[in-house]
Structure I
Amino acid sequence: MPVQIGQKRESDFSQPLGLLSDCHRRIERFLNVLVRVFESRKGGPLTDGEKYEFETALAYFRNSAPKHTADEEESLFPRLRSSGADRVLECLQKLEGDHQAASRDHATVDVLGTIWISAGSLSPQQHDELGQALSRLRALYAAHIAIEDQDLFPLAAQVLAEQELADVGQEMAARRGLRK
């Protein structure tokens, strides 16, 4: 992704909480692409540019977003649970439920989006199903990302030791094949 003048520089694996938050911006951007194309074409034929944008967004959610979920559920959340912070458990339960719901809706979006790209159009029923899944994802992510960015990540920065955060970052990098 090109750098824009005045744009905040993205975090790296030495700043795992910032990196997770940066990933939220990508989730928002790619979800906005899916919604924008869906709303403008209403299940009808896509231009070549729209096909490319839609497929790129589908690929992001198919390939990269599951790593983000694993970063949270396998690296960050267990450490937060063991921190003993009172506010954490209920919050984590809700966030993990969100991950499961998002996974189901992303599967629907992926199947129907792939059909749309290859067939050139969607049936009215497929169009409605895709719209409902995208609507649920938009609402889910708005609340989910707000909880993590505004509450959970700042809490994690307070209750986790520097080495624990460093370990989270190393695990995130390893998940992407970048470090061991």
Structure II
Amino acid sequence: MGEEFLGDRRKALEDAFFAKHNEQLKQKLREVESAQAKRDALRTASGIADEAILDQLIALNIQSETVAALSLIPLIEVAWADGRMDTQERQAILAGAQTSGLPVGSASYQLLEGWLSQRPAPALFAAWEVYVKALAATLDADAREALKADLLGRARTVADAAGGILGLGNRISRAEQDKLTALEQAFA
């Protein structure tokens, strides 16, 4: 009876060990599948096929639901170029969001609101540069120029929104001009 009891106990311990190990493997598989599903959804929403770029965007919490906010990063960067967000710049960005068709209350809009109240990390602009280079590579010359003109025009509107003294003088600060130049270079 003792040997039979030990055999049953050994079997129960083995089963418990393998059940725990199997659950860990299943969890790992679910995480890999979830990451791949996020990558696939972002690939579809953004048009980017490069896995490394997609992983960078995911690391910055950019998802298929928030990819529309990527088009507003240049506006955010210009507004924060001098270290603060003016009311006029905020209004210009929200107008840009409306022009872009960003629905109020959407995940992209909520992400934008966060960027308006707290300056995003520099890694976000770096990811946008990678994103726009990948996107531009998929466009013909005319479409690339149209995208560049639209984006730079909206960014200049933000830069011009709060500059100058009493509405006079150069309305675009040096820091904002430097950011506009960096935006333009992202298309080169």
Structure III
Amino acid sequence: MKPNLALFDFDGTVTYKDTLLEFIQHSKGSFAFLAGCALLSPALIGMKLKLLPNSRVKEWMLRVFFSGRTIESFDRSCAEFASKKLPGLVRDKALKEILAHKKKGHRVVVVTASAENWIRKWAEEHEVELIATKLETANGRITGNICGRNCNGQEKVERIRQHINLTDYHYIYAYGDSPGDMEMLRIATHSYYKPFR
């Protein structure tokens, strides 16, 4: 009999909040976070009004806050965030569902538009696979650009298909909470929208 697969969006589904914003505030401090958001406010408003794509605004945010930072320093901040801040952002119901799938022997994969850097340690600790947005580096430093495409919308499905042969699985469970998860939910045999709220 074929095994089963469970796909989880992360931000807003497994967590209460957007982890990019939480990571920036944790690593840069509240004053720098607010100053940067003020600088980025026209872009943030444009994104909310759907005049600008999320991926472009995300790159602008990454450039403002992290461009030029060494990858070693950045990853240390990511690991600290994953240890100290991230556990408090995770929904209890979501974590219980992940653990229930693992207990049944299902393959569990987190598929997120967030950067792999600040989710990786959490995923490793919970022994789940991770498909996430990758950040570009040059000469050992963060550029602020996304490497390839933002892992959102149809790109989630493309990345899943690159990583997993879906025909190997009997049931596919998918959990999401936003329009950027709809394509992933549609490839599942069992899809759940905002299931943990």
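Output the label of whichever structure in I, II, III has the greatest value of relative contact order in percent (Cα under 8 Å, 6 or more apart).
Details: I: 35; II: 23; III: 31.
Structure I gives the largest value of relative contact order in percent (Cα under 8 Å, 6 or more apart) among I, II, III.
Starting from the value 24, 12, 11: which structure in I, II, III was semi-axes √(5λ) of the Cα gyration tensor in Å, for residues 30-85 alone calculated from? Each step should come with its number before you reach the end.
Details: I: 36, 11, 6; II: 26, 11, 9; III: 24, 12, 11.
Source structure for this number: III.
Among the shown structures I, II, III, from which was the value 0.97 of Rg/Rh (Cα atoms, Kirkwood Rh) calculated?
Details: I: 1.01; II: 1.27; III: 0.97.
Source structure for this number: III.
The value 3.4 for distance in nm of label points 7 Å out along Cα→Cβ at positions 14 and 110 was derived from one model only; which of I, II, III is it?
Details: I: 3.4; II: 4.9; III: 0.3.
Checking each candidate, the match is I.
Values quoted throughout were computed directly from the atomic coordinates according to the rules given, and no laboratory measurement underlies them. Small disclaimer: the values here were computed from a predicted structure and weren't measured. Cβ atoms are built from the backbone, for glycine too; each structure is taken alone.
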